[in-house]
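Each in structure tokens, the structures are laid out below.
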Structure P
Amino acid sequence: MDESKNPVLFAADCAEQVLPIFESAYPTDDRPRKAIEAARSGASVPAARAAAFAAHAAARAATDIAAVYAARAAGHAAATIHVAAHAPHAAAYAAKAALEVKKRSEGLRRV
């Protein structure tokens, strides 16, 4: 398959763009990073599902909404190995994370 049309890599790319949002808020929690790594490595379905579930658990544990969205993006990236329909969810959550950060920075400029 042409790499540019691979939904798993697309989802991983989206999630990876916002991973720093999660990692800056929760530097010791590597579950979203491991989910993206599982997606990129072509992990087995059971391993990818476990990584996806772990990333979603990280999202549930987070209190920073942008970090929650970033972790969800990572979880959906890993889940795309199992079901390709997760790819758009990875993109949507990545966009939500980025938008949340943009809102914050705009709010800071208004002060």
Structure Q
Amino acid sequence: MKVGKSSAELVKWFQTNDDQAAYITAWNPFGRKVSDNENYVAEQKLIAEIESCELFYLKGESIDPTGLWVNEPSLLVFGITLESAKELVKRYYQDGFLYIGNDAKPQLILLR
């Protein structure tokens, strides 16, 4: 996914599902590197929270094109509203996330 550019896969998904999605992570809160163990624990809590809301999600990986950051496990969560995504991401101390409306164009949402 790229900010502002439609994804063919998401366009196809949204054609059959009137939906929206958020691409989020629990890794490295507020952009500070923490141990893999801390990141893993936070990720598992995030997954449990998403599953408790009965939201469909796919696992992915965020890749820094500059190579300064290691790849971070991320989740593409379907059926989540923008406001709910903001609340969820704030609980995991993230600076932002990608939000995708039914136009299938990811938008960067900054929280700080």
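All of the numbers you see were taken from the coordinates with simple rules; none came from a lab. The structure displayed is predicted, hence computed values, not measured ones. Cβ atoms are built from the backbone, for glycine too; each structure is taken alone.
When helix-only ellipticity at 222 nm (-39500 (n - 2.57) for each DSSP H run of 4 or more, over all residues; to 500) is computed for each of P, Q, the one that comes out at -26000 is P.
Once distance in nm of label points 7 Å out along Cα→Cβ at positions 65 and 97 is computed for every structure in P, Q, the highest value turns out to be that of Q.
Please compute relative contact order in percent (Cα under 8 Å, 6 or more apart) for structures P, Q and give me the label with the greatest value. Going through P, Q one by one, relative contact order in percent (Cα under 8 Å, 6 or more apart) is largest in Q. Suppose you compute log10 I(q)/I(0) by the Debye sum over Cα atoms at q = 0.21, 0.22 Å⁻¹ for every structure in P, Q: which one lands on -1.21, -1.32? Label of the source structure: Q. The value 45 for volume of the Cα convex hull per residue in Å³, for residues 41-80 alone was derived from one model only; which of P, Q is it? The read-out was computed on structure P.
Computing mean count of other Cβ atoms within 10 Å over residues 9-16 across structures P, Q gives 13.6 for structure Q.
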